Structure P
Amino acid sequence: MNVGVLVSGSGTNLQALIDRSTRNELGPARLTVVGCNVPDCPALSRARLAGLPTFIVDHRDHGDRAAFDRTLVEALRAHQVDLVVLAGFMRVLSGELLDAFPGRVINIHPALLPAFPGVHGVRQAYDAAVKIAGCTVHFVDRGVDTGPIIAQAAVQVQDDDDDEALRARILAEEHRLLPAVVRAIAERRVVVEGRRVRVLGAAPGNDPLRSL
């Protein structure tokens, strides 16, 4: 399965995917290309260092979201991408891209959806004084962080946490969760049944993600 990763920032989740790929831990998933909407995005340096092809589609050069997405689709199809992974990609997608890759676009979000969707998920959770935070990998639909949930990782909020400490622990879970889900999808172990998603072979318990 050819995987295209879209990024906008530092690229630590991209790096987690690269590291797993280097260790042959992504199963039949193959990182094929990395795309970005920010010309000086640090994540591009990570991709190039790993020898991955890259492309830049600056959203400021397009009149609307649909036109931007059409250009993304062209670039992804040029690399024969099967699965699109949003790893810190800070643009809301239109139907143009979602229709081009139906059921094959996933996103990593730093909160336990459906709680705290949108931007600043960690800050929202911290300000709400929740006791359990975490991250979610979900399929992308036309809403904002509303697609079917594939898997989640929980992080306990410590009494002495500040926003940055909590963010760092959630990010560590993201780095484990996203590659595991990509591998499960490539191995055809992810089954969508309406709004519910089953991961075949995942063990029950408090930490099912370790078995993805």
Structure Q
Amino acid sequence: MPLDLGFVSRIAPTLAQGLLTTLALAIPAIALSTLWGVPVVMGLMARSRAVARLTGAYVEVVRNTPVLVQMFFIFFGSGVLGYPLSGFVAALLSLVLQNGAYVAEIYRGGIRSITQRQAEAGLALGLTPRRAFRIIVLPQALRKVIPSLSNQGILIIKDTSLAATISVAEMTFQARLLADRTAAVFEIFFTLALFYLALTAVFSGSMRLLERRARIA
């Protein structure tokens, strides 16, 4: 059966409406995951065993359970507790909590890739351990982890599609509505795939540009 390009052009505006919601979910999810990974990695590398074990337990729990299950748990669990959250907020929280753990591990790998001698050189120059970490170790580590952060960002963009299961009107949700109304499943999800490809391509290109600039700096 040939692809009906006319139909594709007609459904594109509806998917574009869902794209706005996808962006509204993906952008803060990526930004907050990147920020949340900082205190998490600090906990993982803390000298206190209690803090390190507690943080490690959190990382293991969120990494080893599906993000969809976490969305359901937060969405329905908040209602059980008497403080119901919207589907959008529940989806955002689940994406940040899970991906923040992955980002923390990315940060930890980057930090450990920096030789201890560089931090020791900073201490020899009179810097405190905290300043040596902030001025010498952290900038180098961040440059090294940009490709990994880019991959994690793409995963977040794709995982926003799971928010459709809790009635967040993003692209996949809109595609499902169109499929129910028209039964033109192939054309609809073919167009949806093109939207996701374009979105991830723009994000990947932006991150590659950031990586190049970081190498020059």
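What follows is calculated from the coordinates using simple rules that are stated; it is not laboratory data. In this text, all values refer to a predicted model and were calculated from it rather than measured experimentally. Cβ atoms are built from the backbone, for glycine too; each structure is taken alone.
-27500 is what came out when helix-only ellipticity at 222 nm (-39500 (n - 2.57) for each DSSP H run of 4 or more, over all residues; to 500) was calculated for one structure; which of P, Q is it? It would help to have the intermediate numbers written out before the result.
On the way: P: -10000; Q: -27500.
Of the options listed, only Q reproduces it.
Compute FRET efficiency 1/(1 + (r/R0)^6) of positions 22 and 70 (r between Cβ atoms, R0 = 25 Å, to 0.05) for each of P, Q and report the one that scores greatest. Mind showing how you got there, number by number?
Working: P: 0.15; Q: 0.85.
Top value of FRET efficiency 1/(1 + (r/R0)^6) of positions 22 and 70 (r between Cβ atoms, R0 = 25 Å, to 0.05) goes to structure Q.
Ranked by Rg/Rh (Cα atoms, Kirkwood Rh), which of P, Q sits at the highest value? Kindly include the intermediate steps, with their values, before the conclusion.
On the way: P: 0.95; Q: 1.08.
Going through P, Q one by one, Rg/Rh (Cα atoms, Kirkwood Rh) peaks for structure Q.
Tell me which of P, Q gives 20.6 when you compute mean count of other Cβ atoms within 10 Å over residues 158-165.
Q
Computing mean projected area of the Cα convex hull in nm², for residues 86-173 alone for each of P, Q, which one ends up highest?
Values: P: 5.3; Q: 6.6.
That would be structure Q.
Quick check on the output: 29 is relative contact order in percent (Cα under 8 Å, 6 or more apart), derived from one of P, Q. Which one produced it? Please list the in-between numbers first.
Values: P: 19; Q: 29.
So the calculation was done on Q.
Here distance in nm of label points 7 Å out along Cα→Cβ at positions 150 and 190 was calculated and came to 3.0; which of the structures P, Q was it taken from? Each step should come with its number before you reach the end.
Details: P: 0.2; Q: 3.0.
The read-out was computed on structure Q.
If distance in nm of label points 7 Å out along Cα→Cβ at positions 62 and 110 comes out at 1.7 when worked out from the coordinates, which of P, Q was used? Let's see the in-between values first.
On the way: P: 2.5; Q: 1.7.
It was calculated from structure Q.
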